Structure P
Amino acid sequence: MDLSVKSRDNIEFMIEGIKDKLHIVNAGALNAKSFDTDQYEDLRDIYEMIQKKPNFSVSELDAIVSELGRLRK
């Protein structure tokens, strides 16, 4: 998947990857439709950072979820 292209499909792909990696239980709280392509670069940065790390502390998870909440429409 070419994440350099801003598209709804790529946003959905990244959100699903974030949910899987972070083991988000309430998957409905993180919906790809809640993100606009205006925040695409920020979302991609978060996705790439999450994919590189093997695990996360509670404070890191808190910060990631807060940032995703800030990016939602």
Structure Q
Amino acid sequence: MTKLLERAFEAARALPPEAQDEIARLMLHMAADGGEPEAIDPAHLPDVLASLARAKRREFATDAEVEAAFRRFEG
């Protein structure tokens, strides 16, 4: 197992059981299909590429921005 995967498991252990199960389902899905990436809707491609470029520059949302985004989904 790689060090990165070990770190991911450590992080997942701190999550609630429901989140751990979702991660497990995603991992199993990726392992079953050979890890092939999902197709990106061409309409979303510019946003995906811009997000990947920001991630490469390590430009991530602050904790406050993440919290605000999640609050928009609360009922």
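Read-outs throughout are calculated quantities, based only on the coordinates presented, and are distinct from any laboratory measurement. This is a predicted model, so every value here is computed, not measured. Cβ atoms are built from the backbone, for glycine too; each structure is taken alone.
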Distance in nm of label points 7 Å out along Cα→Cβ at positions 2 and 58 - structure with the largest value, from P, Q: P
Across P, Q, volume of the Cα convex hull per residue in Å³ reaches its greatest value in structure Q
Rank structures P, Q by distance in nm of label points 7 Å out along Cα→Cβ at positions 34 and 50 and report only the one at the top, that is, the highest. Q
If mean count of other Cβ atoms within 10 Å over residues 10-17 is computed to be 9.5, which of P, Q is the source? Q
